[in-house]
Structure P
Amino acid sequence: MESPTATAVLRLASLDVVRGVAVLGILLLNILAFAMPEAAYVNPRAYGGWHGADLATWAVNFILFDGRMRGLFSFLFGASTLLVIERAEASGRDPARVHYNRMVWLLVFGLAHFFLVWHGDILAHYALIGMIAYAMREMPVPRLLVIGTMLALASALLCAAIPLNIIQLQAESPNAAALQAYAQSFGVPLPGDLARDLALHRGGYGALLADRLHEGGGTLFGLFLFFGPETLGYMLFGMAALRSGMLRGEWAPARYRRWLLVCWSIALPAYAALAWWQCSSGFDMRVLAAMMPLTTLCRPPMIAGWICLILLLARPGGALTTLLAAAGRMAFTNYLATSLICTTLFYGYGLGWYGHLSRWQLYPVVFAIWAAILIWSRLWLAHFRFGPFEWLWRSLARGSFQPIRGSALGNNASASQ
């Protein structure tokens, strides 16, 4: 019979394993934002190839991963936030002070990351939404699920305004500047716009910094407006998944299998149909813009299925499970390290690979970074209790330097503390 201590360790490790998959998986899509013009992230016709291996790469990403890894990260952020609050309460600390100290410093990290390193930062967004999520921390699971669903629906309605606006502009003002702006995100940008983007990212650091300083406020506001309700909903789903035992690994294997079957029986055919629609339309800008509200509705069951699949496949003590758990304990460090590595590889002040690789050619780079993350996370945690940025965040939030020396392996304390 399994001892209570062993069960506790296993349950806590489940969060780290899922987080490890998420921090690796998010690079499958982020690599496009590092390596190609913005529109290529959504529209393969925009840049990077849309035939043969490039089209197959797009299809696999769209059906299985696109938005799912970011959503999984949001689920985990909500679960980790609730876990930190509960531990603060259990230790007699003020949970509000603990939580908001963490969010304020995360916002500082996120803004520094956004302006100084990479425009695709998600940390500042999470910090702002996390400040709101605190108010829902005591809700029971059913209420968390209902409010999370309502927020996801609200996000879908907000996003639906974009394809409707594109259709209206095409009918009334086909040469409108606003329509060209939409082409930067969903269509095929004009050759001059692509040339300017390539020149910017293949140039020096100063030009990129100036561009981020100029565009930053609008980017952050747009992210908060269009994705804030969805992100908050996903954080609430994550709280519900933790509180229900799903993310703790407490469910019986049969229950995980049943949820996986139900969730993916709904989501996978829906995503396959949406992929077919985009391909058959020739990646029409209106169709691609319509993916925003439609995938918002399909995404939650797909994410829940991913959680079930990961926990079903994870083998306690297995080599890959151990490596993934270490990567998950250092998810904050690994997320930031990925940005530093990729901007160095692709931007002009580094190796300058930006725009030089086709879509499928990016994935050997992804797999090499994955290998590095899995190896260095395990080696680092053999000697230190926290990843370097986890330690810095923890120390700043607590107002004093925290002990870092000593192996984290086998330690029950989650890296999310």
Structure Q
Amino acid sequence: MTATEPPVLDERFMQDPYAHYERMRAAGPVQRMVARSGVPLWVVTRYAEARAALADPRLSKDPESAKQTIARKAGDESRSVEFVADLQAHMLNTDPPDHTRLRKLVLTGFTPRRVEDLRPRVEQLTGQLLDELAGAGEVDLLERLAFPLPITIISEMLGVDAERRGDFKEWTTALINGSDPEAITSAGEHLFGYIAELVARKRREPGDDLISALVGAADGQDRLSEPELISMVFLLLVAGHETTVNLIGNCVYDLLVAPERVAALRTEPELVDNAVEEALRHQSPVNMATMRHTTEPVRLGEVEIPAGELVLVALGSANRDERRYPDAAEFDPRRDTSGHLGFGHGIHFCLGASLARLEGQVAVRRLVERFPGMALAVPPEQLRWRPSTLVHGLEELPVRLG
């Protein structure tokens, strides 16, 4: 790569994104980059511009227009994959008024009261998972706690078969890491087939679960089409656990790289909730928000992005912008984290933010109480981060429980 060529969002970038983001923020609020597929795009890195971009209706989420933009820019260099279309019609890929309609249909399942009603089950399940770790010595905390807690909760909410959760983890990992085109296509097809079968079953035998409620809504007055229904379930399953897996893992990682942080939470347990918020800022579980494209020229700071361009908003970079958070590279559970973009901003703000917070707070609090002597089992530099532009999380988190 020459000095004039834009950097590539490749695996090397994702292993140390914050060092790259720091240089990019110093150079300006928006930078040209190249996706791993070879498609050129713009990346927003500073806080003020990122917050503005997330709320700007000129940055559209319409997947068909984005697909046309990608095809026009890709040429022969692209290694992009044709994804299963019926998994793309969810609210994260729509603009108003469709987005408003879709979000309203599912909002009742994630009200603060409904989420708080889940607290006893989250506490119970967390206790069971920690009981299973007693005497284990060294464990992968992602596999034993950070994954099973949120996938179980969202699966119970939706009515998903417990025995298929392992398959679901394999499929979503292939989709989100996104490095193998054949694996992506295969995972998408398996997911579509499973969700379509699940939706059909809920039509025949409705239960007291969110999918059954959505099926009922879909059958009346064309409120949800079949593709919208299938893709909504897909979004809820993926977003309902991926963010929280990485939130829990990243928070524990931030605590264990400096052991005195665990001791501080033991002494001041009231800091746990803010430590979770600080982890959302400091190690944002969503690395970059999903793709947007400009419907007309958009000025962000001193940079004007032309119409018809692809744009990624780097939440992880914006949350470490020194202009917004002094000493932003430091993890400080006493920091005022208000305004962080860990769950996004604007109309696409994470619907399940309250549930993710609840699960993260319970998991971290109970873990610190139960295993105060826990420590990383390997040096931090030996850990690998997932090669994904979408999520920021570790592939494994080996911990000695003490």
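Values in this text are rule-based calculations from the coordinates and carry no lab data. Since the model is a prediction, treat every value here as computed from it, not as a measurement. Cβ atoms are built from the backbone, for glycine too; each structure is taken alone.
Brief remarks on what is shown
- Structures compared: P, Q; top value of distance in nm of label points 7 Å out along Cα→Cβ at positions 156 and 348, i.e. the largest, recorded for P.
- When distance in nm of label points 7 Å out along Cα→Cβ at positions 100 and 372 is computed across structures P, Q, the figure 3.9 traces back to P.
- Origin of the value -24500, where helix-only ellipticity at 222 nm (-39500 (n - 2.57) for each DSSP H run of 4 or more, over all residues; to 500) was derived from one of P, Q: P
- At a computed 31 (relative contact order in percent (Cα under 8 Å, 6 or more apart)), which of P, Q: P
- Origin of the derived value -0.48, -1.18, -1.40 (log10 I(q)/I(0) by the Debye sum over Cα atoms at q = 0.09, 0.15, 0.18 Å⁻¹, for residues 132-379 alone; candidates P, Q): Q
- Ranked by distance in nm of label points 7 Å out along Cα→Cβ at positions 20 and 92, structures P, Q are topped by P, which has the highest value.
- With semi-axes √(5λ) of the Cα gyration tensor in Å, for residues 180-299 alone derived as 37, 22, 13, matching label from P, Q: P
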